[in-house]
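What follows is calculated from the coordinates using simple rules that are stated; it is not laboratory data. In this text the structure is predicted, and so the values were computed from the model without any measurement. Cβ atoms are built from the backbone, for glycine too; each structure is taken alone.
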Structure 1
């Protein structure tokens, strides 16, 4: 398993821990962030990974991740409020993790007008992960 797959799984497991956020609708790299029948969902996307420095025989990677908290409601204000509530819950869980080491990068809001209003609050975080120099596998 690559360090990137492991990172996605770690983040998803944190959001799925009881009680699961968004009733367990946590998706990895999903193209459509929220299905028409879903009231809310969270999507985890890896954005980029930059090799930083070589430490002995390891490489440190700074991995940019987007945690997209999506909500659908009868009004745009209600959808935005639900997306922000999900984001606050996700933020708290992710930054309680001891591993990986993460830092906050920013927040971005998006809104869409479909049959029912949709709001998305995307949080950008940077995770620090380490691999052996000759591999993308996780180090113990």
Structure 2
């Protein structure tokens, strides 16, 4: 067995300290990036969730006024939102960020679900060729 001097221990200890400090710095850097991601995502979820609510409310308020053509156009324009929002929600869950934003995420999902339901209703009752539904929903 080779003889280890106190200088060898000193070097090993210094290397361990440097490695630990490097790890700590990486955690801080990662923490800052994580916090930045949470802040940015919070803003996105709030703005888009609010936009979903306004859109849903607007469709609901004007539901009876939509013609079949208008309903189809609105559905066509809104439909691309769904896969993008679904992908965002999946990514949030996959990265574990959902644990950091529980209430905001719940609110966003509720507004997203309401919009999806409203578009479904618009499709079912207005975009399809069923004039009998127009009579039921007339004021």
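Using the calculated result -27500 for helix-only ellipticity at 222 nm (-39500 (n - 2.57) for each DSSP H run of 4 or more, over all residues; to 500), pick out the matching structure from 1, 2.
Details: 1: -8000; 2: -27500.
Answer by label: 2.
So distance in nm of label points 7 Å out along Cα→Cβ at positions 59 and 91, computed for just one structure, reads 3.3; which one of 1, 2 is that?
1
Match the computed value 2, 11, 20, 21, 17, 12, 8, 5, 3, 1, 0, 0 of P(r) over Cα pairs in 5 Å bins from 0, in percent to one of the structures 1, 2, and report its label. List each step's numbers first, then the result.
Working: 1: 2, 11, 20, 21, 17, 12, 8, 5, 3, 1, 0, 0; 2: 2, 9, 14, 13, 10, 9, 8, 6, 6, 4, 4, 3, 3, 3, 2, 2, 1, 1, 1, 0.
The structure behind it is 1.
Can you say which of 1, 2 returns 27 when relative contact order in percent (Cα under 8 Å, 6 or more apart) is computed? Kindly include the intermediate steps, with their values, before the conclusion.
Numbers: 1: 27; 2: 39.
That value comes from structure 1.
Given that distance in nm of label points 7 Å out along Cα→Cβ at positions 83 and 107, derived from a single structure, equals 1.2, which label among 1, 2 identifies that structure? Can you show the working numbers first?
Values: 1: 1.2; 2: 3.0.
Matching structure: 1.
For structures 1, 2, calculate mean count of other Cβ atoms within 10 Å over residues 19-26 and state which one comes out highest. Don't skip to the answer; put the middle values down first.
Details: 1: 15.9; 2: 10.0.
By mean count of other Cβ atoms within 10 Å over residues 19-26, the leading structure of 1, 2 is 1.
Hey, distance in nm of label points 7 Å out along Cα→Cβ at positions 99 and 123 derived from one of 1, 2 reads 3.5; which structure?
Numbers: 1: 2.2; 2: 3.5.
Going label by label, the one that fits is 2.
Thinking of 1, 2, which structure, once FRET efficiency 1/(1 + (r/R0)^6) of positions 35 and 51 (r between Cβ atoms, R0 = 35 Å, to 0.05) is computed, gives back 0.90? Before the final figure, lay out each step's value.
On the way: 1: 0.45; 2: 0.90.
Value 0.90 for FRET efficiency 1/(1 + (r/R0)^6) of positions 35 and 51 (r between Cβ atoms, R0 = 35 Å, to 0.05) corresponds to 2 out of 1, 2.
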